[in-house]
Structure 1
Amino acid sequence: MIEKPTIYIADCGRHNADLNSSIVRLEQGNTYKDCSTIAITPTRGFIHARVVQAHMGLMAPMNQKFTRIFATGMEVGDAYSTTVEQILSIPELSEWKYIFTLEDDNIPPPDCLIKLIESIEGGVDGQKYDAVGALYWTKGEGGQPMLYGNPKEFPLSFRPQLPNPGKIVSVNGLGMGATLFRINMFKDKRLPRPLFKTLQEYTPGVGIKAYTQDLKFFEEALKLGYKFAGDCRILVGHFDSNTNMVW
């Protein structure tokens with residue numbers, strides 16, 4: 001196709017044309033700050049191609065440090081606890097900004113990490129958090145959102161909360177399938193070690209305690225005043241390789 005004769009005049013470009021709004025967008029995204037991130041993925045050793053494709057397509061902030069660590073063949077609580085402690089023991093890695101837990105059956109959208117950085121730093125609702133998770137659900141027809149507990153309610157609970165489409169939801173706890181944590185929180189010596197512990201115990205006269213590794217950590221961190229939220233703008237699939245179903 002032959003173009004019609006055209007006279008071009010100077011054009012400063014879309015972003016320069018409205019410089020103030022461009023600056024606001026950058027401030028909200030926070031990607032001009034340090035966004036160095038370590039992704040941790042516990043795995044039994046084999047990850048379905050459908051999941052790998054999503055993980056490899058994950059965007060990281062431009063010109064920022066980003067790396068992945070796989071913890072293979074360990075119980076999930078041990079995998080997270082051991083890997084976090086190893087990171088904290090390495091001087092250079094311990095000064096990175098975030099840890100991103102990304103599990104081997106979760107399918108994040110490409111902009112998952114970018115949006116989590118935006119929301120954890122208050123770029124969405126003006127509130128900074130110590131951990132923010134993308135929205136995904138437990139597997140099965142009766143799936144529940146991984147948004148646990150309302151911080152405004154007393155006594156403390158981890159009841160699944162309603163998602164708020166396109167918004168941030170303050171919670172008491174999260175799953176760890178696609179969740180961004182501030183590394184500095186893990187340096188807090190007041191947090192019991194191991195940081196993540198799957199708990200199943202019975203105490204006579206007291207009763208049964210059963211926690212997955214994620215909610216046990218969040219319960220302890222809540223006591224110290226840390227704040228958490230789920231980002232319902234980020235929709236993550238939960239893949240069941242036995243049925244080939246994404247929940």
Structure 2
Amino acid sequence: MVCLMGWLVFVSIPLAGGGIGLSWDALNHQIYLGWTAQAPRFDRDFLAASYQSYQFPYLYWPVYKLAVSGWSGAWAGAALATLQVAIIPPVWMLARTCMPGRTVFDLVMRVLAVAMAFMTGVVLSMLDSTSNDLMAAMPLVWALALAMEPLNTARLDWLKPNRAVVLSGLLTGAAVAFKLSNGPLAIVVMPALWLLATGGGVKSRLLHAAAGGVATLVGFGLIYGYWGAQLWAHFGNPVYPFHDNSFAQFRALTGWRP
């Protein structure tokens with residue numbers, strides 16, 4: 001029911017506005033990156049949208065596809081808003097973990113907590129634009145919810161602390177792959193949650209944190225690997241243009257030219 005109510009609110013914004021706005025980012029690189037996701041353009045363009053041409057492009061594909069398919073702004077906005085509804089369940093999970101009671105009061109407080117999470121100007125402004133920040137944040141919010149799930153006494157039986165940590169780590173890696181700027185938050189916050197929320201002795205907590213770290217690397221590799229391999233082949237740097245000086249030293253030592 002919360003997801004349904006959230007979906008109605010999300011889609012009402014672009015429908016009521018008659019469309020979604022094209023920001024400078026959309027004109028500069030969002031449509032271009034969706035085009036790149038559809039068919040790589042390394043052999044056709046160079047810095048077509050400056051260095052933003054080499055961001056992870058696949059989250060931009062829905063905007064590009066909707067645009068070239070001739071969808072109206074209102075219905076394209078509704079479609080994008082529908083995709084963004086996937087961020088509501090983990091917020092509900094966090095509210096349920098923090099307010100686990102079964103009274104009507106507890107239920108109302110959880111619903112209000114979810115509503116307040118999405119009533120900020122930053123979130124609402126994304127629902128009438130082509131920004132994909134909410135989609136980039138989804139796996140990290142899911143990772144936070146799963147990391148906190150061991151504290152939920154009413155969690156599903158199969159979601160044991162070790163499984164919750166591994167799933168949380170995989171999604172943390174996916175979040176960093178989606179947007180590298182998620183990295184500092186993932187590195188600082190997630191290990192602390194894995195240590196504090198899983199319970200048990202010191203050894204158990206450390207093992208959980210280590211498992212989460214390994215899962216993060218696996219998740220990052222699975223999601224970012226294909227794009228990183230293309231950047232490596234063309235530029236000799238899987239995170240091009242970042243840290244290119246470091247990779248330049250490696251290229252010089254090996255004599256390899258991309």
Structure 3
Amino acid sequence: MKISRLSLVLALLLLAVPAASQEAAAPPEYFFLVASSVAQEDASDWSAALALTAKAHAKHPDGQSWVTYRELTGGPDEAVRFFFPLNRLAELDQWSSNRQVLTEILGKDRARIVLSDLDLAGDSGESILSYSSKLSRPWPNFQAPKHVWIEEVRVADGKMAEYAALAQRVVRSFNDQASEGYWVVYGNAIGGDSSTLLWMYGFDQFSELDAWESRLSVLDESMGEGDAGQLIAAMEAMSSSTTSIWQMEPALSQFVGE
């Protein structure tokens with residue numbers, strides 16, 4: 001996914017989303033997504049600074065909310081992604097200063113040290129993701145899972161409408177079969193590559209993966225073996241994808257409503 005580079009790493013925490021009164025049960029309309037990486041030798045100091053930042057936001061009356069995920073399948077640096085939920089883009093107007101929160105909770109001198117340690121992170125990029133209800137099949141009582149399997153799909157130029165139509169048939173097949181498979185799909189609305197879709201599959205235990213039904217098997221039951229294979233082949237012919245697994249870092253997150 002193509003993302004713009006930020007001059008100051010983790011400036012994202014200057015632009016956080018106000019905590020809601022309770023956790024939403026449905027996927028947010030948008031995510032403000034920030035990607036960053038931290039060298040292994042700096043990871044300890046950086047993580048400690050981010051944990052203090054999360055605690056400061058939890059104590060502050062105008063504290064913000066976000067969920068942090070760390071990539072389990074990458075390396076050698078620590079790759080992290082921060083998801084800030086938005087239901088309206090107008091909420092961006094309410095973003096408050098992270099520096100102010102840290103200073104008021106930790107004091108000016110301590111805040112300066114924490115901000116310096118946050119800058120230990122490496123390259124960072126940002127984008128605003130938009131939720132696609134037609135391509136998604138969100139899990140019940142939607143909330144941030146402990147792990148996320150992310151498939152980043154880049155659709156060939158001029159093929160997004162055709163790809164989306166086929167993807168909707170996948171959703172209908174899973175609904176017809178009452179399958180336990182669930183996912184959410186977001187696309188880049190602002191920043192990033194507009195041809196890229198993020199398919200995100202949440203799970204709390206790795207043992208759950210053993211029970212997942214494959215897309216092909218569900219489509220076979222719903223459409224028949226020949227048609228199912230043709231549909232998947234058509235989707236693959238007009239796209240390319242990469243996959244990764246991410247783990248939530250609760251100590252580095254500030255959850256909605258907490």
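Structural remarks
- With respect to FRET efficiency 1/(1 + (r/R0)^6) of positions 78 and 222 (r between Cβ atoms, R0 = 30 Å, to 0.05), the largest value across structures 1, 2, 3 is given by 1.
- Identity of the structure behind 22 (criterion: relative contact order in percent (Cα under 8 Å, 6 or more apart), calculated), options 1, 2, 3: 1
- Given -9500 for helix-only ellipticity at 222 nm (-39500 (n - 2.57) for each DSSP H run of 4 or more, over all residues; to 500), calculated: source structure among 1, 2, 3: 3
Rule-based calculations on the coordinates, nothing more; no lab input. A quick note: this is a predicted structure, and the numbers were derived from the prediction, not measured. Cβ atoms are built from the backbone, for glycine too; each structure is taken alone.
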